[in-house]
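Each value in this text was obtained by applying a stated rule to the coordinates, not by laboratory testing. These numbers come from a predicted model, not from an experiment. Cβ atoms are built from the backbone, for glycine too; each structure is taken alone.
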Structure P
Amino acid sequence: MSAVSPHVVHEGDVATTTLAHGESVHLLRKQLAAAAGGSALGCSLVALSPGKSSWPLHAHAANEEAIYVLSGEGELQLGEARVSVRAGTYAALRPGPAHAHRMHNTSSTEELRYLCISTMIPVDVLLYPRSNKLGVMAGAGPGGAKKDRWLEAFVRHEPLDYWEGEDD
């Protein structure tokens, strides 16, 4: 007889969320680590639709991510470079602007399925180089549960004087 554990899940038993935006973004996501009670390490199963892209090009200040491709083919955008990926490809996505990243499914017929693995540092700043935005999160980082997040803001990255608005 097989034992049951709240820290072991099967992908078929994990809720699927959909992320879609405009004509270019469409993916299905299963937050496996959260469903299994993970806290310091996140893991999502992502199914990227044919011809579509994932989250916007972004870089993290704190969290490190990794991609492991399970099936399909596509491209990993790293900065302005595009690197071909296929089943068995592993990519380390370190923090910092030099490691801004985004996945693209280049197939017109087949899903690109991959694991997105991440540290779960609860305070993170994200840089969006194409739109000059910053994302700031605290309580739960980008892979964490929104209900646990006590700060989330997306703002333009514009230079300000440190003392602006602070005069007595």
Structure Q
Amino acid sequence: MDFMKKVESLSKKVGTTASETYNAVINKSGKIIEGTKSKFEISEKEDKIEEIFISMGKTVYEMYKKGENVGDVLEQNAEKIDDLNKEIEEMEKKLLSNKGLKECCNCGKIIPVDSHFCPKCGTEQSDVQILKNNEIANKKVCNKCNAICDDEDEFCGNCGDKIEK
């Protein structure tokens, strides 16, 4: 009888571990797919900017040849380009954040999101705002070393300490 309880207990543990592993794989796969999708969208926006540049050049030249004022056309197209560049910048920040990275506020070097100083220029970085339960938008902060960890991590990848929920 005792043997059957042990088998049942072990079987539940194996099932739980398999389920947790499956969920972790699904979560990481989702992040990879989301990152790939974002990179594709960024590429599409960059292509759209190139199309606007080409169109703008042709339109300005045609208007110039007719002796028309080209200022309004340039301004309208420049505003479209600015909007697309802002969208690209936000998407790139999101991609970095999903990887636990950020740009230095001074020199633009890519650094870990929990860096207090930039290793390239030495500029002090603003602290990451930690939400309740040590969570940062699908991330956790290790209580021992303050490293940023994925939400599904049980142990810190930096120091190996158990991550408290």
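Out of P, Q, which one gives -21000 for helix-only ellipticity at 222 nm (-39500 (n - 2.57) for each DSSP H run of 4 or more, over all residues; to 500) as computed from the coordinates? Computing helix-only ellipticity at 222 nm (-39500 (n - 2.57) for each DSSP H run of 4 or more, over all residues; to 500) on every structure in P, Q gives -21000 only for Q.
The value 0.75 for FRET efficiency 1/(1 + (r/R0)^6) of positions 43 and 155 (r between Cβ atoms, R0 = 35 Å, to 0.05) was derived from one model only; which of P, Q is it? The structure behind it is P.
Among the shown structures P, Q, from which was the value 7.6 of distance in nm of label points 7 Å out along Cα→Cβ at positions 11 and 75 calculated? It was calculated from structure Q.
For relative contact order in percent (Cα under 8 Å, 6 or more apart), the calculated result is 20, so let me know which of P, Q that is. Only structure P yields this read-out.
In this comparison of P, Q, the computed figure 1.13 for Cα Rg over 2.2 N^0.38 Å is attributed to P.
Comparing FRET efficiency 1/(1 + (r/R0)^6) of positions 3 and 83 (r between Cβ atoms, R0 = 41 Å, to 0.05) across structures P, Q, the highest figure comes from P.
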